[in-house]
Structure I
Amino acid sequence: MKVGVPKEIKTHEYRVGLTPGAVREYVAAGHSVLLETNAGAGIGATDDNYRKAGATILDSARDVFALSEMIVKVKEPQPSEWAQLRENQILFTYLHLAPDPEQAKGLIKSGCTAIAYETVTDAHGGLPLLAPMSEVAGRLAIEAAGSALKRYAGGRGLLIGGVPGVQPARIVVIGGGVVGTHAARMATGLGAEVTILDRSLPRLRELDELFEGRVRTRFSTIDAVEEEVFAADVVIGAVLVPGASAPKLVSQRALSSMRKGSVIVDVAIDQGGCFETSRPTTHADPTYEVDGVIHYCVANMPGAVPLTSSQALNNATLPFGLAIANKGFAAVLENPHLRAGLNVCRGRLTYKAVAESLGLPFSPIEQAAA
């Protein structure tokens, strides 16, 4: 199969769909890799690095889209990219369609087959292609919060870990999944006072054991969220409903009760965000203020550390990408985990949660593929 890798064009997105090491694996399996020139510049990989791995370097993204049977990316296609997709072409990338009706309509119109990293599953019921970036985002969330808390950035002027004799920051993490766990790990490592809220008692028990009592765990109710947000210096939004829009768990009224200069970091912004006042921002302009509370809502947080992120992502996506390259669309029909990743097929939405979030018709895979 001809596998294409265009350069990412989202603002300050430096990751790349395939690292040179991954390209070598595709080539060894008998596939051709067509790479846009300088696609790997963000991770320090030159065109020569890719040529040595076996890739063919093309001058433009247009050439990559025109000549490839499968497109492997990192972030969701931008308008200029979805316009270049075509019928029977496979797109393998993060999509996050639920809060993005325009992209969904663009993919539907293209007739392509779009497989979303974030809804591919594994044998344990997990989301293996979302997990590595969730790990990165969770850790970055605490770094972002620490920067935003600084006085010159509009924050309270508070050091996350405090110093002897001075109370550390109170950090509340809403959601005890991969993002929340890694955020809590970073925060406790810095010496913060951390509380995790989740609606799963078994998960709260796991977290209590994992952190050996170093974090507070609390069952997430409306009252509990409001009480914790009121007392927090930092709130990390780390909730996830696979494929669907994130629930709005914190109202503007609740946020307005926080101390001036407090910080929220909405890691769920890719799925619409879990704070009522959230809107997507970029690495170029990452924060804004509402009612005196600093909001950090960057929609591609792992893009800030592209070398780590690209390697971690490729480690996870490689076996799935190779399966698709080896068998084409048949791999999706045969593999239940890739089936779960199929969001758009031949002009139809095939992921129910996405269709419901967008208010668009849903088609079972068999019907769409017929």
Structure II
Amino acid sequence: MEKTDIGDIRSLTFGELAEAITALGEKPFRAKQLYQWMHEKLADGFDEMTNLPKELRRQLQGSCGYVHIETADRKISALDGTEKYLFRLSDGNVIESVLMRYHHGNSVCISSQVGCRMGCRFCASTIGGLTRNLLPSEMLDQIYQIQKISGERVSNVVVMGTGEPLDNYENLLRFLRLLTDEHGLHISQRNVTVSTCGIVEKIRALADEKLQITLALSLHASGQEKRRQLMPIAYKYDLRDVLDACRYYFAQTGRRITFEYSLVGGVNDTDQDARELADLLLGLNCHVNLIPVNPIRERDYVQPDRSVVLAFQKKLEQYGINATIRREMGRDIAGACGQLRKSYIEKAETKEYIVGK
């Protein structure tokens, strides 16, 4: 997107948009109309904004960029109805999002970056590294396009797709404020979860914002050495410092912390791992989300047997740690983070990718 006077208009807050519209010589109510088109009616461009004067639309087209992502593919699970979306950005890069339906409402998992540089050993998202950060508008439009395509309202948003959200901190903050703004979709902050692998200073900064979102920490190990085997970021941040940052987040927000724990067969799924994990989290207001790892071709990690997963959960509960097992969704459509995008990139190079298959 080229540099313009107003810039990325869909990433502007309502106040910033009002200032920009006034600077163009328009009356303030035009800002409200424009904001509604962008964030309530979910217009894909200025041409759809029929109650705006043609001259204003012409001015806007010449003075700002309007982010609109295109659907490159959509896959629907025959197992549970989960929908996986592959979106193409204006620069040709692709990202993925997932729509999951629960009894409490529809939840969308979105990407925050094109690729990821965190290098977690069990994750397909990080293979190939980081290409670039997503703009706030590109994060928003994943949700907007899914609502338009599915015809269903999204009530919960999880920033847990491709990328490390806190590695794109400023754009993430702006996205969160736009998503929860009363002039737009107005999704409750309490219905938003942001995942991180543990960038300590950013967790503390986010805590100071005093938002009411849920913080989900990708933990995946009960000790520093084993965490290093799975997550290279553990070479930079000591686990004690990460957990101190989580305690600070709870102190500042009152929001219970979620710990994501991917169970890898023969690596971090023993009774001893469960005991050490319980000791590590003792006294924290938290919830542990156990995730049987999704095998990927580039790694030799395997899922534990179901009995092992259940035993691990039971052991944690015996030690007083609230733990649930994540329901696997969309397994038949490459539902895990990064899998569909990776498949698309690989097969597009050989022209073998078949949309919708």
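A few comments on the model shown:
- Largest in Kirkwood radius over Cα pairs in Å, for residues 81-128 alone among the labelled structures I, II is structure II.
- Origin of the derived value 0.45 (FRET efficiency 1/(1 + (r/R0)^6) of positions 209 and 305 (r between Cβ atoms, R0 = 41 Å, to 0.05); candidates I, II): II
- Of the structures I, II, the one that 5.8 was derived from, the read-out being distance in nm of label points 7 Å out along Cα→Cβ at positions 57 and 257: I
- Computed -0.36, -0.84 for log10 I(q)/I(0) by the Debye sum over Cα atoms at q = 0.12, 0.20 Å⁻¹, for residues 249-320 alone - originating structure among I, II: II
- Which of I, II yields 17.0 [mean count of other Cβ atoms within 10 Å over residues 97-104, calculated]: II
Rule-based calculations on the coordinates, nothing more; no lab input. Everything numeric here is computed off the predicted structure, so don't read it as measured data. Cβ atoms are built from the backbone, for glycine too; each structure is taken alone.
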